[in-house]
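Trainee: Quick heads-up: structures coming right below.
All of the numbers you see were taken from the coordinates with simple rules; none came from a lab. Note that the structure is predicted; figures quoted are calculated from it, not measured. Cβ atoms are built from the backbone, for glycine too; each structure is taken alone.
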Structure 1
């Protein structure tokens, strides 16, 4: 387990939509005997609706404000937890700093091709709605990859890997 002194640290998973943050996160938490939380799920519970509905009603700026407020709250109370974040959460500099305070930040990196395969037919992503999905993914990845990289303590490539392989790599990297 990740330890700083005798205090168990949190593991924070960041990355583009479809990279496996929630799926890997829940399995990683079980393997490490930690709690699992997902910021998108926590936000939906606080909104009382799906993120796509909130986006439509309130807009992206308000959604990003709510993400930051949630991170501030989690910094006060989160421990021994694997936290999966929304794909856009680490884009704000303030959020990237809050994530670093929360624990070890791991960027789950997937190629554009893997991302498109995983997102094929997914209609729940507000930033991909309407238009050419491949073009949108390419543009967003171009903008986000440098920010994910800068925010991360570790980078794990998930292309062509099973959950077991990804979890093993995370455990191995975190022990070093």
Structure 2
């Protein structure tokens, strides 16, 4: 009997992620597939939904709109702040990342614009507002262990893209 992708199974996939311009944003490395616990919001919802009922060896191309990926751009997460708030930083550059303290806790932000004495920071995920294009191959499927089910994720620090809420890394990895 061969397994299909379903909730509470551990899935290994090889993937290539491109933006709408066809630029590769991220991909799994040869021999190192992304492994995750399916049905526990460990990858973006659109990709998780597309993988349901797939089997080992299946290949698919999936286009995922922002609402089912990293969300649309939230204008309230883009703020202009005085340059003086960056005390101790000699040179500010677009693309620099910081942690902003908010009432909801720390939020990662990136500098998106510097103008005179004002700095614009953006707290949106770097892929917010992007339509994502995945090419995926299901590499392996196995039953999750009790500890993995209790934790809601696999017991590994490997893998990348597709990261769920609160993810860190180049493309939303945790």
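Trainee: Of the structures 1, 2, report the one carrying the highest value of distance in nm of label points 7 Å out along Cα→Cβ at positions 24 and 56.
Mentor: That would be structure 1.
Trainee: A value of 0.94 was derived for Rg/Rh (Cα atoms, Kirkwood Rh); which structure in 1, 2 was it taken from?
Mentor: 1
Trainee: Still on this structure, I have one more. Out of 1, 2, which one gives -17000 for helix-only ellipticity at 222 nm (-39500 (n - 2.57) for each DSSP H run of 4 or more, over all residues; to 500) as computed from the coordinates?
Mentor: Answer for the origin of the read-out: 1.
Trainee: Here mean count of other Cβ atoms within 10 Å over residues 88-95 was calculated and came to 19.0; which of the structures 1, 2 was it taken from?
Mentor: Label of the source structure: 1.
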